[in-house]
Structure I
């Protein structure tokens, strides 16, 4: 699909190449100040880039071997919300180090009894002079143990209806009374955490937007989250792809078992469908149109696809697939060099999270049924 990207002699491309030549190893702060971290944002944080310019910038950064700072929750979810609803002082305070990757961020939304039903959260924030006093518990907080700040939802008016009386805060993760406890998942990694708030005090100016109107901002954050989780790699934009798996088998001489060949073909087709859906989304945006149903459909398919990729990788390994650190071709005499590849064994254990994080598969399908297909919320029986 031809997206009509500008040619090599395009003025914007030439200028960017010149800047990258002068900054062959730019820091996160240099990339942020140049507007290359989030080029679609308005100045001074971005350059107000249209979709074609964004694609051009991505292409040139890849060509130069330059990577943007890693701060997915900060840049992808917290940043757009602060940009939209924060004061000028809040934007200047938090956005520059956030974009530069200097301050890592986490998300303090889910609770033991408020996951998919996030509006049922019980953590409270009570105003006390020039401070807010936070009490309650959050769970499944990714990277809360290394984050400097977290975006926090807390109930500020317990008497208000369920979706009202919730406010949106920036919470320093080193505040007195805040305790982070690790949740070790079955991969053996420590990414998730429980977070406890024992009368944690944060400054009054850490409130984003208006008091009791945080639910609308939460929807902005969650909307960005669900887009961010639909990347190219099988594991939320990370890790191997279906094409990587097919290529491994091809280099080893192909699969002799017809059932395995059929699964590989099905996986390849699934990956191509996702690729085409992404191109349709990009094409719509480039043409100034809304992506429509493709975004919701692609998220739902991508989650299951990630599991399919990792499950087939495990099955190809045979008995060796039960061992840590093995790859899809472990035990294949045709591919001895592929035996040690821990991303596959880790990815298989991680893959169930794909259909839970960012909205469960069931929730995603409900959204598609109601908002895309126009079906009723409940069947009349």
Structure II
């Protein structure tokens, strides 16, 4: 990869979160001869989530994590900087998260963070530092194909593969990105951390939504928008009123718990209409969908000119399922499942795969 000869070394900015993955990423690249610069992002004020006894919640990008990243950088003897993206993170990630819930959708902020914060703003910062590449600890791989284009592939460790969050990457971004851990397992990463003697070798995993460190996203939404005029009715498909709710933002497709309805059969949320302040419930069969419509579809190596067979994931932990993807004008697509799938959720990402390759993805608008 990198040459160790002075004057010809490639410079790489490593996005250091303070966790084991990005720390090993920095150590690996330094060992391979790169000129490594560590950068942490300050994106959120965590002081409000400090407990009475001073305890903090396990998150990524917190001040404790930034301190860990700084100590690892000192240990590796590499330059280290902190960039403040709080304003941009609020506007591009948190405000969108809130907006989506109040529109009756279920957002995925981690995709937007990767798209707009890491691979837009941080990559721009890396270019300002005259870096040839930016590296992250994502478990994904980049390979150049016979067509001369760069292709995104799943990480080799299926339990850690993070390619789902990266479907928005462009050819220009891929050309400047390194994923040193893509061919490794988490166990191998931890073993390397121990070999390098990194102080974060045994550090635990961070949770997904960093700005909801206590898991109470409803509180975040209500602090952002208040609770006035958000209650409404819970109805079935025929419009019969079965109960009331305190806000559509409290519900997501497929939800069963917390409905507060006595019924002889299990009920699930099958629809959320924020404009009418209505939550629709039904049986498990009403969760099934033949397909979906996606918007803002992005193809990593170019859009196909005809429908294609692929596999898709309709949420991060969803197993890939066979489907037919039909590209439509205006960056839209229709996806038809080989067999019906349950809980197609507007606001989530649908990502297309062929084998281990990520073809692209988009945002779910409605089930078909």
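Worth a mention:
- Which entry (I, II) yields the derived value 0.55 for FRET efficiency 1/(1 + (r/R0)^6) of positions 36 and 316 (r between Cβ atoms, R0 = 41 Å, to 0.05): I
- Source structure (of I, II) for P(r) over Cα pairs in 5 Å bins from 0, in percent, for residues 124-203 alone, computed value 3, 14, 21, 21, 18, 14, 7, 1, 0: II
- Answer label among I, II for the case where FRET efficiency 1/(1 + (r/R0)^6) of positions 20 and 140 (r between Cβ atoms, R0 = 35 Å, to 0.05), calculated from the coordinates, equals 0.35: I
- Which of I, II yields 15 [relative contact order in percent (Cα under 8 Å, 6 or more apart), calculated]: II
- Which entry (I, II) yields the derived value -5500 for helix-only ellipticity at 222 nm (-39500 (n - 2.57) for each DSSP H run of 4 or more, over all residues; to 500): II
Any read-out appearing in this document is the output of simple, stated calculations on the displayed coordinates, not a laboratory observation. Computed from a predicted structure; not experimentally measured. Cβ atoms are built from the backbone, for glycine too; each structure is taken alone.
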